[in-house]
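*Asks:* Structures for review follow.
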Structure 1
Amino acid sequence: MGETAEQLNAIVLEMRRGVLILGVLSRLAVSEYGYSLVQTLEQEGFPIEPGTLYPLLRRLEKQGLLDSTWDTSENRPRKYYKLSEQGQKIYAELIVEWQKISASITALVKGERGN
């Protein structure tokens, strides 16, 4: 891999990190356990490593944005996460902010001038 490709990959990774929370929250209107969330996000074109996702889920739960429940009905217990009431409010606001940022970046890339 050339130096340019490595540099590009590093920048893309940094951009993805910036929207990681929004991507994760977008899939938690319904309960999901960690591994299923990894698979869902990957299928949606937003891959995330389990080693990145699990600490993020714990942090979002600690911040009150997620509720969790354990399902012990299977051989392997699974912790399911879902948006809390506060998480739903924050997620809605994040969407608005994302739309503003996206519109600004689109304008910048097109070379348009702001107000």
Structure 2
Amino acid sequence: MNKGTFVEGLKERTKIFAINVIHFYNELEKNDSVRIIGRQLIRSVTSVASNYRAACLARSKKEFFAKMSIVVEEADEANFWLEILKEIKIAPEKGMTILMNEGLEIVKIMSKARSNIFKN
């Protein structure tokens, strides 16, 4: 797989992650806590996708590093909100596990990409 294909695949993967989280949230029974957590979750997960797209358009290594730092931070935050939903037992376990695993993989991939930027 070449770099361009990999980058485009990650753009799609982060977008699909955001869409899946939004669909997951929309299926939850709503109360005040779920709505507050859900807003934060949706903000962070959509930020992952949008900031990764922005990172791909970076004009310098420093700009790429800065955008990727946001991506990593927001992906980790999305995982945090998913963990909270899981621990308060408001969401089905199976759906949570799939989303949390995907979120963790995205954090790892983006962290590695960020750490490699100044090695080349």
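No value in this document is a laboratory result; all are computed from the given coordinates. Everything quoted here is computed from the prediction, not taken from an experiment. Cβ atoms are built from the backbone, for glycine too; each structure is taken alone.
*Asks:* Using relative contact order in percent (Cα under 8 Å, 6 or more apart) as the calculated read-out, with 28 as its value, let me know the right label among 1, 2.
*Replies:* 2
*Asks:* Figure out for me which of the structures 1, 2 the number 18.4 belongs to, where mean count of other Cβ atoms within 10 Å over residues 21-28 was derived from the coordinates.
*Replies:* It was calculated from structure 1.
*Asks:* Out of 1, 2, choose the structure whose coordinates give distance in nm of label points 7 Å out along Cα→Cβ at positions 5 and 37 equal to 3.3 when calculated.
*Replies:* It must be structure 1, since only it matches.
*Asks:* For mean count of other Cβ atoms within 10 Å over residues 13-20, which of 1, 2 scores largest?
*Replies:* 2
*Asks:* Taking helix-only ellipticity at 222 nm (-39500 (n - 2.57) for each DSSP H run of 4 or more, over all residues; to 500) from the coordinates of each of 1, 2, which one would give -20000?
*Replies:* Of the options listed, only 1 reproduces it.
*Asks:* Another question, then. One of 1, 2 was used to compute Cα Rg over 2.2 N^0.38 Å, and the answer was 1.10. Which one was it?
*Replies:* Only structure 2 yields this read-out.
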